[in-house]
Structure P
Amino acid sequence: MERVFKRFGADEDDGKISSAELGEALRVLGSTAPDEIRRMIAELDADGDGYIDFQEFSAFCRANPGLMQDVAEVF
């Protein structure tokens with residue numbers, strides 16, 4: 001899970017995924033719609049800081065194991 005989190009761009013100093021980093025990762029997966037990126041950030045960003053931290057990412061992974069397995073295979 002941490003490997004996938006870092007591939008989304010969270011290996012930067014802040015340890016969080018920004019909307020720009022999420023957008024880049026989604027382009028790899030074939031999805032680039034800005035509205036989709038904003039929706040995902042809003043859905044996953046539990047503390048409302050505009051970023052996805054590892055705790056928020058982990059909660060999403062636990063709730064969506066099949067999807068995360070597919071994503072892990074791509075990355």
Structure Q
Amino acid sequence: MADSKEMPRVDMKKEFPNLNETEKHFVRKIENMNLERAGRLTKMRSRNKLTGALIAGAVLGICILLSLSPIAV
């Protein structure tokens with residue numbers, strides 16, 4: 001369980017045997033909203049990593065250019 005990156009799905013019949021259909025509908029709706037949110041966070045995390053790599057590359061490039069320039073700063 002600790003190695004898995006995903007939460008196990010809830011078995012509605014076993015976990016909540018006495019919920020009516022309306023309550024089950026709202027639980028499913030919230031579960032879907034949570035899945036969408038998790039997908040957005042995954043995309044945002046990968047974009048943040050890319051942005052960090054681009055900024056680090058730009059800073060490294062500037063440092064290399066300044067160290068190779070004939071005029072000392």
Structure R
Amino acid sequence: FATERTVGAVERLSRGKEILEQNGNYEWLTENGSFVILNNGIEFAATYFIMLLVLFFVGGGRFFSMDYWVRNAFMR
């Protein structure tokens with residue numbers, strides 16, 4: 001499952017942690033979370049977009065979902 005890109009990310013992550021521990025205030029930098037490497041955050045953006053799309057069309061409840069209002073508009 002690991003590709004060259006993921007292996008490279010693991011190497012960069014460990015090297016980045018070493019650099020931060022040697023040259024920076026590592027405790028302060030990581031007090032609210034760990035040091036990570038992301039692919040520009042596109043995974044989070046895509047995940048939240050899909051979740052909001054599903055919520056918009058299906059999961060808002062009777063009066064808050066779009067399918068309820070579309071059905072009522074076409075049934076009149």
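We did not get these values from a lab; they are worked out from the coordinates using the rules stated. The shown structure was predicted, so the numbers you read here are calculated from the model rather than taken from an experiment.
Starting from the value 4.4: which structure in P, Q, R was mean projected area of the Cα convex hull in nm² calculated from? Working through the options, I get structure P. Have a look at P, Q, R and say which one yields -17000 for helix-only ellipticity at 222 nm (-39500 (n - 2.57) for each DSSP H run of 4 or more, over all residues; to 500), as calculated. Going through each structure in turn, the value belongs to P.
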